[in-house]
Structure I
């Protein structure tokens, strides 16, 4: 069994309040969770309305599968309008 994780730091361009940030992130999280069947949550910068840190994890039998799917998650988030991926780290345990 292999566990894959990503920590992604995002910069959001559009929100003018925490409420708008949470709406954007809830939509993104639901889309990623549904499309890739991964666990995803906001893990840091909860009170900063321009920055967010997301944690993503998944389990499979093969580390290469984890790496491939988690890389696709990062690409899907990169193609989301109104935000920029500042940094990310993929780790396979």
Structure II
């Protein structure tokens, strides 16, 4: 798979926005710029794996990618918080 410079920038932009949104929704400790990007990218991977299995389709375009990645990042942050606190929120 070959990524162009533009697609890499889009992935980083979506990851940054999704990670920032997830951090605001979950209200956990901030992870910084790089951490937010990583959380957003992993959240996008979680959403792209989980949503088709559940039959969820949000549409096409950049906004739907950001929403899906943010939902995946929120799921990831909730699982991390659950593991850190020993099963309590």
Structure III
């Protein structure tokens, strides 16, 4: 396991990830920050609510892609793993 320092919406977190998944985790962080930066409404929310809205948005996107059969099961598993990591961040708040 690796301990990775990440920054979401300007706040730093320490997150464990499996060796070799550091790039995937950083891509997830970049996606979350992109979602936050695109929405002034998200920036106004408490951190836990902000993460909940982002998690719901990403889950909705997963389901949409799953229905369209564009995303493979492996890719969905990776996305679900990232959502689990996001949930852990929320729970730590």
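Throughout, read-outs are computed from the coordinates displayed, never taken from laboratory work. Predicted model, so just to flag it, every value in this text is computed and none were measured. Cβ atoms are built from the backbone, for glycine too; each structure is taken alone.
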- Where does the value 0.15 come from, among I, II, III, when FRET efficiency 1/(1 + (r/R0)^6) of positions 11 and 67 (r between Cβ atoms, R0 = 25 Å, to 0.05) is the thing being computed? III
- Item | Origin of the value 17, 52, 25, 6, 0, where P(r) over Cα pairs in 10 Å bins from 0, in percent was derived from one of I, II, III | I
- Message: So if we calculate relative contact order in percent (Cα under 8 Å, 6 or more apart) for every structure here (I, II, III), which label has the highest result?
- Response: I
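Among the shown structures I, II, III, from which was the value -27000 of helix-only ellipticity at 222 nm (-39500 (n - 2.57) for each DSSP H run of 4 or more, over all residues; to 500) calculated?
Answer for the origin of the read-out: II.
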